[in-house]
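Asks: The data blocks that follow each hold one structure.
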Structure I
């Protein structure tokens, strides 16, 4: 009986809720991610939606959000984007290069806001950072010199290491990241070996091969594949006694040793601001591509103890967060 009463009350409440909503346009935003999975929004997308809410866009009132998450299956991106274009969304919000390329191929009319692009000019997504042209703008997650910090911080944490494994998905890292890593490695007297991981079932074998080849630490630079399988990667790195530095704090929250990189939460919030400008009439071609301004340096002391590693005080003092 209580269930029936609850149902009646819910039905009676609907007209009041609808009446309370202000009249006006309902905006439709489509978000596309190769690495995120349905039902598992990342901190990046959560921050984006929270920031939209703070700007006055509320789902169920004046906002519809359709998620197109590929869960690592990049081959699904064209179909996912085509579905959003068919729905006539007002803005497409993408993550990195694969998603943005898929969106760019699908439409020249709908504005596209990329949020974690590595090299939008070099990868042909925009004409320039200052004047993107076309229907694409947004944010980049890299700045010159960022990737070399991985090697520098790892060398400071594990001073005895002379060979490091760089672990990425197929085809990674891009030229800019690779060049910076190799330049920093030469200066630090470290030899780099590059290893590709196609899926979670390959991580154990890849890390075992890296360990056997003499690598005593790993670097996981910007990459959607390792981000999707970050828990498996960091846990297996611990098992193989490989201290690691990763490009996003979420790896460290799953058990990785250290992370340094642009704050994904901050990028998500700033992407919401760009979307707001576009929904109010701004053209993507006239909105400069923004670079990251907030960076996270996070250390997991529990993982350091598991690895038998004493983290220098100099690093702990510089960390934005130390997870005990």
Structure II
């Protein structure tokens, strides 16, 4: 299990590399019925916009912390990872900063904006099918063949510790936070954030949020053992960053110990959250980053009572065409 000391060590490594993102207070528009129905007058919501990171997502934190942990010889051989997009950019950015060769195995259906950015950062791309297991197997095979050091997307202590620095920043800015909402894919972010906050002695509740179509973490949490979903099912969610077929074993250990609940949101709710966070909070969030706002908007009855809530916006790498489509949707008939 990750310790608070490991998370603080990651925070020191990341100084000057990862942005220290702020908490942005949210004020619901007076004419927004969804906000009026879901929030009381004395409740405050803050966004933690990891979309402001140099690569547009929190993934830089863990990727840099992991690569920095390698020996000079391991870095000299190069690194390899597997990702649907944001972790790919994090690894590519971190590797370039340290002068390390990076190879990323990505699914062919990854958003073009994420693939293009990964290439622009200097990484070599290898594409495979949509299954997360296929990406991992290909990366492991290439690592054996070429001697690359693997940078896992979530199931690793250095990755978890790096993502946990997000939680330390939340406590620094809002020491009496009562509820933190965290997107859940493979489990790296929620593992780190929950560990950082609970190990720091905070009584804040940690609730994970994922799409209904990729609710492996919720099922695992309820069942007490890791549940695997099919690639076909998880690929159907708009939230491409949360399409992991299962949480990592190490992540699940942290989730069981430190997380209070995991809830799900629908595809329509995700689209609505993407639209409203742009128009109401001036934050461009990708679908994966908007799930926490969707939970706050539409599932207040499932969340613990809280007067001070932080919703982590995990990323903002949304295709311009998709954002334009969502913003132009007619919701008057709904």
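We did not get these values from a lab; they are worked out from the coordinates using the rules stated. Being a predicted model, the structure only gives us computed values, none of them experimental. Cβ atoms are built from the backbone, for glycine too; each structure is taken alone.
Asks: If mean count of other Cβ atoms within 10 Å over residues 136-143 is calculated from each of I, II, which structure is the one that comes out at 23.4? Don't skip to the answer; put the middle values down first.
Replies: Values: I: 23.4; II: 17.0.
Of the structures listed, the value fits I.
Asks: Check the numbers for relative contact order in percent (Cα under 8 Å, 6 or more apart) across I, II and tell me which is largest.
Replies: On the way: I: 19; II: 22.
Top value of relative contact order in percent (Cα under 8 Å, 6 or more apart), among I, II, belongs to structure II.
Asks: So Cα Rg over 2.2 N^0.38 Å, for residues 160-215 alone, computed for just one structure, reads 1.09; which one of I, II is that? Kindly include the intermediate steps, with their values, before the conclusion.
Replies: Working: I: 1.16; II: 1.09.
Only one of I, II returns 1.09 for Cα Rg over 2.2 N^0.38 Å, for residues 160-215 alone, namely II.
Asks: One of I, II was used to compute Cα Rg over 2.2 N^0.38 Å, and the answer was 1.10. Which one was it? Could the numbers behind the result be given before it?
Replies: Numbers: I: 1.10; II: 0.92.
This value belongs to structure I.
Asks: While we're looking at this one, here's another question. Kindly point out which one of I, II the value 1.8 was derived from, the read-out being distance in nm of label points 7 Å out along Cα→Cβ at positions 120 and 248. Present the calculation step by step, with values, prior to reporting the outcome.
Replies: Details: I: 1.8; II: 2.7.
Clearly, the read-out refers to I.
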